[in-house]
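Trainee: Next up, some structures in structure tokens.
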Structure P
Amino acid sequence: METIVLGVAGFVVGVGFVVLFSKLYLAINRLELKLDLLVRHAGLDVPKMAEEAAGILARGGKKIEAIRVYRAYTGCGLAEAKAKVESLA
């Protein structure tokens, strides 16, 4: 009997976590959409800003930091950021 109760309790907790994570996922998506709208409204060119910041670092011999900065600005993967930084140096 205890096993069944613990199993049901575990299931309920698991479902609760799934619901919580789903809500968090939706909230994060809404925030990203709002942020994109704000960036566009402000006229910011994030890829250009990323290239400028990473280029300065890369030309200064700070290639790893340039890759970190480029990834932080754009959210791209390591290989893409590395290729971009190498093209900027």
Structure Q
Amino acid sequence: MIRAEAEAIVFIGAPGIWTRRLVDFEGIFECEPVDGETRVVHRETFWFHPAPVERLARAYLGSWLQRDIEREMTRLEALIEQSTRAGQ
């Protein structure tokens, strides 16, 4: 499910999906104009159920998730720049 707000796009886990018994998810892209450019902050939050699942996920997914977010931001930057050039 995607929810667009004034300066943010929020992604949340879809209701009724069986995986939500193990994990809930929220991803946010917040955009802010800064000196003629746009600052984008990206955050992904996971809530694992029950607690032992969270400890396992943190141990095994934490470093992968950090690298994935960095790659995702690089791809997003390229898309925004491409879109900006096409619109000029």
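Each reported figure results from applying straightforward, stated rules to the coordinates on display, with no laboratory input. None of these values were measured; they are calculated from a predicted model. Cβ atoms are built from the backbone, for glycine too; each structure is taken alone.
Trainee: Using distance in nm of label points 7 Å out along Cα→Cβ at positions 7 and 47 for the comparison, can you identify which of P, Q gives the largest number?
Mentor: Numbers: P: 5.4; Q: 2.6.
Comparing P, Q by distance in nm of label points 7 Å out along Cα→Cβ at positions 7 and 47, the maximum is at P.
Trainee: Tell me which of P, Q gives 9.9 when you compute mean count of other Cβ atoms within 10 Å over residues 39-46.
Mentor: Of the options listed, only P reproduces it.
Trainee: Consider the structures P, Q: one of them gives -30000 for helix-only ellipticity at 222 nm (-39500 (n - 2.57) for each DSSP H run of 4 or more, over all residues; to 500) as calculated from the coordinates. Say which.
Mentor: P
Trainee: Starting from the value 18: which structure in P, Q was relative contact order in percent (Cα under 8 Å, 6 or more apart) calculated from?
Mentor: Q
Trainee: If volume of the Cα convex hull per residue in Å³ is calculated from each of P, Q, which structure is the one that comes out at 118?
Mentor: The structure behind it is Q.
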